[in-house]
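Just so it is clear, none of the values below were taken in a lab; they were calculated from the coordinates. As the structure is a prediction and not an experimental result, all values here were calculated from the model. Cβ atoms are built from the backbone, for glycine too; each structure is taken alone.
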Structure 1
């Protein structure tokens, strides 16, 4: 069996560069556009950058942690890389697509792996109307913000905002308020990942809101729509002992 063509993409840190120097001397490698598999060296932020950079190609990405938390990464080791790649489990993730309409008429699109979030810009709370597939579900949410998270992103900002952890194969999205003031008891919702969520900002000039999706930020929005993009799935590779699905499940049992 022919070994896959490997490309290394490296975070701009000394730790990641040192790892690259050692791996590049040990393994044949090609530019990313010619690779059968991409090995990302860095942390979770670098993994997100790599996923975005290569979203147009159906190329699997295998991360090795040279950052801090490394939730989306495998353990760094210099040996047996080809064997690890051959035995790795593939996980496919549907990113979120955002279309934001600004107060001044600008229309901006963006894509996010973890979540799309709306956040108040000033001292005043935001007022947001929530619609799911065109039906109003929350006429007025008074809050610091609201987010829509994927299963892969459910343990990130969503979890910090007290949203639910979602198993990777659940085909659900988390709709989670951020510091909701009214309705005070609303803690969010789990939605099928085929729906379209519309978030209308009420009083957008008096209570300005920004929309953020990974590396895209739009200030002063008045409407944001979010949906899962199933036609642009991303492929991550994980060692069996570092399975992403198991780690997401395990997060529910951490006190």
Structure 2
């Protein structure tokens, strides 16, 4: 079965005068697989995302997504970042609807099908626990609520690929764990391929099928860890011995990187 995302000996430098940001990265990700990428700051985790979404072409090597070489920004991708980046003049519902207003094939039929698209957005909004807040503005929402809206916005156009760049990094521990479970349930209900960039080894272990550890710059894949914990995973698993063993193993990899 061909990989849904395939990085084949990929190197990238941002301009000819700089050193490589990542070097010789080869990764194959199956359709609907949930992977996490961890590593020290500046190791190239976000660069990996830019390559996977077509925002940056590789300097050497090839990137293939859904059977096609990536040659520009992909429409099949949804993205969410550490900052929710909601438009302050738009309500929760209108922020979630934004991709359907600007991305084809939805853009050309948005006015005609607005009621249908609003129903789709409301389904997501209710699923993540924001029902009743759809007419509120971002400044009326907590940080966790804003991030829930951001995830809805990333998924409303039903992308095949969801890219998450430290989406829960600015939240308190309790809210972060709540949103882990929200994302877990969304992925289980309607599977899509996920690439999560995170510094949080517990987060990576709880959510992912596979965790990749990157070296410090220039980023290379130093380790690949399959997370052999049964699904669905409840938050209680994070207190179990098998979970702690995996986190400890990942932490050892990171520790070795920092000493090198």
Computing P(r) over Cα pairs in 5 Å bins from 0, in percent gives 1, 6, 13, 16, 18, 16, 13, 9, 5, 1, 0, 0 for which of 1, 2? 2
Note: mean count of other Cβ atoms within 10 Å over residues 57-64 at 19.6, derived from one of structures 1, 2, originates from structure 1
For FRET efficiency 1/(1 + (r/R0)^6) of positions 65 and 121 (r between Cβ atoms, R0 = 25 Å, to 0.05), which structure out of 1, 2 has the highest calculated value? 2
Can you tell which of 1, 2 yields -11000 when helix-only ellipticity at 222 nm (-39500 (n - 2.57) for each DSSP H run of 4 or more, over all residues; to 500) is derived from it? 2
Quick one: relative contact order in percent (Cα under 8 Å, 6 or more apart) came out at 21 when computed from one of 1, 2, so which one is it? 1
Identify which of structures 1, 2 gives the largest calculated value of distance in nm of label points 7 Å out along Cα→Cβ at positions 81 and 225. 1
Structures 1, 2, by volume of the Cα convex hull per residue in Å³, for residues 73-184 alone: label with the highest value: 1
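Say we calculate FRET efficiency 1/(1 + (r/R0)^6) of positions 33 and 137 (r between Cβ atoms, R0 = 35 Å, to 0.05) for every structure; which of 1, 2 gives the highest result? Before the final figure, lay out the partial values.
On the way: 1: 0.20; 2: 0.45.
Ranking 1, 2 on FRET efficiency 1/(1 + (r/R0)^6) of positions 33 and 137 (r between Cβ atoms, R0 = 35 Å, to 0.05), first place is 2.
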